[in-house]
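The data blocks that follow each hold one structure.
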Structure 1
């Protein structure tokens, strides 16, 4: 396997697109939140490490931001967000997706950046934001 940051990115976007609950998926940082449920996926940090002789493993973090319009009802938005996250995590950890279509050796979720509830305003609309990272690893023998 050669290093490719774009291949897992495309696989994560496709996985999000397949969720029936998501109205709009964006690659990169969104400029607006036009739909009720928006998800953006972008490439984050990359950390290469020497493993055994002749093997380099690179960890790549993909920033996945779920945005749910509140529409005046925080309780409904929060419950909906929980459902969307459950669907995404279940899909990502399904046996068929554990390597994102063969684009990664390992995949895991890190939600430590979502330690407290976060709300934002996009074009005057209140949205509940939930960031997480999909962490992948790839190995090469250069």
Structure 2
């Protein structure tokens, strides 16, 4: 498969670069979700302020809110296509479930961190690597 030691190193390098690329894509997705989360929190705060009473600030009922959705063509960095999710009076704005975006953001952060930690596995678990030696020692020990 890897055609000797030189082929092994080329294969390792290729696999590492693929893991690095996957990590970079996960990082981009995390940043997109973080930006979306910030917009949703702002929008939801404006919606919640409708019911606040003095001395807390309230939303002016006739002020306009605009929230855009971002649609991306691929996982690679690209400019999003913006579409209007809501445009209208703050009084009539539908409430957004912040928890859904927060859950997605947490999952994306966990995935990004896992990919970051696993990038070196191609070297760590290759023959001669520390992980490989540990697996060899413990594979058949019951």
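Given that Cα extents along the principal axes in Å, derived from a single structure, equals 57, 25, 24, which label among 1, 2 identifies that structure?
Here the read-out was taken from 1.
For the read-out FRET efficiency 1/(1 + (r/R0)^6) of positions 7 and 71 (r between Cβ atoms, R0 = 41 Å, to 0.05), a value of 0.70 was computed from one structure; give its label from 1, 2. Corresponding structure: 1.
Name the one structure among 1, 2 that FRET efficiency 1/(1 + (r/R0)^6) of positions 95 and 127 (r between Cβ atoms, R0 = 30 Å, to 0.05) of 0.35 was derived from. Structure 1 accounts for this read-out. Looking across 1, 2, the calculation of helix-only ellipticity at 222 nm (-39500 (n - 2.57) for each DSSP H run of 4 or more, over all residues; to 500) that yields -19000 traces back to 2.
Which one of 1, 2 has Kirkwood radius over Cα pairs in Å, for residues 39-78 alone, as calculated from the coordinates, equal to 12.4? Of the structures listed, the value fits 2.
Values quoted throughout were computed directly from the atomic coordinates according to the rules given, and no laboratory measurement underlies them. Predicted model only: the values in this text are computed from it and were never measured. Cβ atoms are built from the backbone, for glycine too; each structure is taken alone.
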